[in-house]
1. From P, Q, which structure was Cα Rg over 2.2 N^0.38 Å = 1.03 calculated on?
2. Out of P, Q, which structure matches 24.8 when mean count of other Cβ atoms within 10 Å over residues 81-88 is calculated?
3. Given a computed value of -10500 for helix-only ellipticity at 222 nm (-39500 (n - 2.57) for each DSSP H run of 4 or more, over all residues; to 500), which structure among P, Q does it belong to?
4. Which structure, out of P, Q, was distance in nm of label points 7 Å out along Cα→Cβ at positions 161 and 225 derived from, given a value of 1.6?
5. One of P, Q was used to compute relative contact order in percent (Cα under 8 Å, 6 or more apart), and the answer was 14. Which one was it?
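Laboratory data are not the source of any read-out in this text; all were calculated from the coordinates shown. What you see is a predicted model, and the numbers here were worked out from it, not measured in a lab. Cβ atoms are built from the backbone, for glycine too; each structure is taken alone.
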Structure P
């Protein structure tokens with residue numbers, strides 16, 4: 001992926017990993033467009049980063065995505081990089097009959113959203129030089145957090161979809177997967193300061209160093225996520241499953 005001179009669209013760009021990526025890519029000499037649900041947050045980020053552009057996007061709406069894509073392309077025909085970052089994470093008790101609204105919302109946002117937005121933009125991206133699609137998955141795509149079963153499943157599905165997309169778009173659009181570990185953001189309540197989670201600044205530093213490699217790795221993997229990413233290949237899947245779930249439970253409960 002080219003390091004500067006891109007026009008990059010980042011969904012979920014108003015907070016956490018999305019905002020950090022937006023600010024770092026802009027600082028590296030790229031034009032950055034952020035998309036989010038709330039206009040107030042978009043305005044705040046754009047005001048803090050002169051030159052950044054922002055659009056509202058209802059990632060849950062098929063019609064909304066199509067209208068958004070048309071507007072963005074009409075006003076930013078130079079767009080050549082899409083970063084599918086928007087996502088939600090909900091805790092669920094799958095051992096009991098429950099309202100599936102959280103599960104269904106997670107599937108819509110985390111899986112259908114990137115598929116629909118990629119579908120709306122892929123024809124344009126194929127026409128652009130140095131085009132790339134970056135899908136943000138998770139270490140939980142490879143070893144699930146059982147308290148967030150639908151989230152983990154959507155990230156596993158997006159990983160698989162990314163592998164297929166990379167092969168389908170070979171020689172036309174570069175397809176990259178960014179799989180974060182547990183990072184200190186507001187993805188879930190209390191996560192911003194949770195001990196043992198990777199500080200956002202450290203994570204972004206490692207991510208940008210990996211993006212700067214030539215050629216860019218097809219998977220952007222910071223050191224802390226490799227415990228999960230490589231667990232099955234290294235024959236320690238069951239150990240990783242127990243370790244990550246025990247760690248996450250204790251972290252949420254405030255235990256050391």
Structure Q
């Protein structure tokens with residue numbers, strides 16, 4: 001799939017910084033024409049620059065009000081994301097119905113999940129791709145209007161379905177946390193996240209240390225209404241203490 005090819009190209013670029021089209025084609029076992037199309041799309045997304053005969057990696061961008069693409073987010077704070085994913089996996093028990101939201105952190109949950117069976121509900125194509133070949137899971141992908149930037153489905157169709165379901169636990173990633181509120185970059189995704197949080201027995205917000213004491217475009221939930229906030233061990237003690245006064249923090 002194109003998504004998998006482009007993620008592999010990013011992994012190779014992270015390692016080598018510059019790549020030739022012929023080398024990529026050999027590694028992915030696809031045609032050079034396919035590689036050139038992928039490189040063009042990735043250049044438009046801002047993650048690389050095409051050069052004669054290949055491509056070079058762009059410098060990392062810091063999170064800002066300009067929403068990053070899935071490919072840009074994927075390799076930012078990688079170790080912290082994996083740490084959080086391990087924490088999430090330990091909270092999922094056999095037989096539970098779990099909603100996993102969109103986000104590069106939550107995509108890593110599959111790698112650490114050791115349950116024998118569970119129902120996984122998601123509106124993320126990237127989360128779906130991680131689980132789709134594993135028979136342990138009853139997997140439900142909620143459709144709707146596709147947002148290519150995050151790989152998630154949103155809108156009326158998505159929301160109508162979410163309002164009819166009930167899940168044991170929901171894990172939602174956010175772009176920013178400030179005082180008592182959580183934020184993301186898009187109001188449609190925010191509404192979808194709000195609805196599924198309202199439909200869950202246990203509500204978890206997921207954010208690595210870089211998301212704290214920041215704001216983004218759309219404020220969609222209050223920490224007062226969240227059961228747990230999951231973060232990583234890099235969060236400084238002062239910030240951790242402040243948020244522990246509002247919500248139970250898992251790190």
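1. Value 1.03 for Cα Rg over 2.2 N^0.38 Å corresponds to Q out of P, Q.
2. Label of the originating structure: P.
3. It must be structure Q, since only it matches.
4. Clearly, the read-out refers to P.
5. Computed on structure Q.
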